[in-house]
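Next come the structures, one after another.
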Structure I
Amino acid sequence: MPRNIIECRNIRKSYVNGGIETEVLKGVTFSVAEGEFVAIMGPSGSGKSTLMHILGALDTPSSGGYFLDGKDISQMTDDELADVRREKIGFVFQSFNLLPRATVLRNVILPLIYEGVAQEKRREIAERALSDSAFPEGFWNHYSNQLSGGMMQRVAIARSLVNNPALILADEPTGNLDSKTGEIVLHTFQALNEGSHGKTIVLITHETYVAEHADRIIHILDGNIVRDERNLRKRVAKIEESSRA
């Protein structure tokens, strides 16, 4: 059996504002196994953004346990959380977060500089990540502000891969893209999950068509998981594709 990359055990999260306590997550429990592609889906105000911050080691739960790749991060300090983010998680955000006056290659190399990777190894790792994210080689030396939105997001995906993270966490990765370009980005995630890389991917979204690219969909509403289901539509499509091959 594959090991669990994520284990959430009765996670609760509350915020206090003006003396009033608001419980945002109300006892969330689920796990994600190594190599799974999971979408967490919910409307605005459902608690999915708060859950994303906890999964990304950007925040800690008020109570309950969160284990990431075997490490209990529920009570970690800010410095310890920063180490977890750097070593264990590859982030892909809606807004790309690229340096506009740096080349594609430079944007992907930067995390390796901060990590202290030897200079002679950086370019090799970055080029491999760009190839894995299906980014065309002819654009590697373009500045990121010369690229389309879809190309920028694939650069962001490549950047998320360079430290070989245990988890890729994508927060509304198609939110700034048109539907056609968004499909290209989503197929990039699928390729990373289904190919030899077998990357564990958790995608946060409010869009049904985005969630349906994942193999499993966790629905969250009002701080509770209301449904956790296998994506039968995708499974049937894979079977039909195999039968045609």
Structure II
Amino acid sequence: MTKFRFRHFDLDDGGCGLRTGSDSVLLGARFCRRHGSARSIADIGSGSGVLALLCADGCPAARIDAVEIEPTAAAAARANCAASPWADRLNVLCADFTSLTPDSPYDAIISNPPYFSGGLTAPDPLRAAARHQNTLTYGALIDYARRYLAPDGVLAFISPSEAEAAIVWEGVRAGMFLRDLCRVRTSARRTPSRLLWELSPTDGPFTESTIEMRGADGEYTPGYLDIVKPFYHHI
């Protein structure tokens, strides 16, 4: 059993393909900071439910569908959501997201998709499914958002930096507009390794920024702490 203690909830990710990491926390924390008034959210590829729980914490009026195709991970998400203070606003679905049609458009869709599109897969099938784009591709995610987001809704997700050109192309192909792009450096000495994306069915102003997680002294930067501190227990 592997438990992570957040400020307002605990997360057990035992049995999931990949363990909880800083990518999901930064994505979820920044999303809640920017879209805390969202009222309906889908977490696609929910895993243990960390993004759904972060959204329940940071978006107090939102009802959240956590969608996970792998049964063991979906069971973990269901247990984590049931044990949280927001169980009545969280709905875990064990399904392929492409087969689901919501009753009404979502205000937001959030996802930490698999980030290897090629190469060798891991020998553990749970880890392989979590890390490789076997079922949840950027194109499929963007297409789903184009169909089921409200006109002023937002698709928020994270990717490795090397996927930038491919994702821009997928957005143009699907008729989705890039509204925000944030480049993430793990330290001041490194080039950006992750990208935080926001796309919408409706065109509008575009913003671009960079987050450095650690400064030259190796300590967390004030900008990074300002985003994640409301959720992390130990910072």
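Quick look at the values:
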| item | result |
| --- | --- |
| Highest-scoring label, criterion being relative contact order in percent (Cα under 8 Å, 6 or more apart), among I, II | I |
| Mean count of other Cβ atoms within 10 Å over residues 63-70 derived as 17.6 - corresponding label from I, II | I |
| Mean projected area of the Cα convex hull in nm² - highest-scoring structure of I, II | I |
| Structures I, II, by Kirkwood radius over Cα pairs in Å, for residues 79-222 alone: label with the highest value | II |
| Value -9000, calculated as helix-only ellipticity at 222 nm (-39500 (n - 2.57) for each DSSP H run of 4 or more, over all residues; to 500), assigned to which of I, II | II |
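FYI, it's all coordinate maths here, none of it is from the lab. No experiment lies behind these values; they were computed from the predicted model shown. Cβ atoms are built from the backbone, for glycine too; each structure is taken alone.
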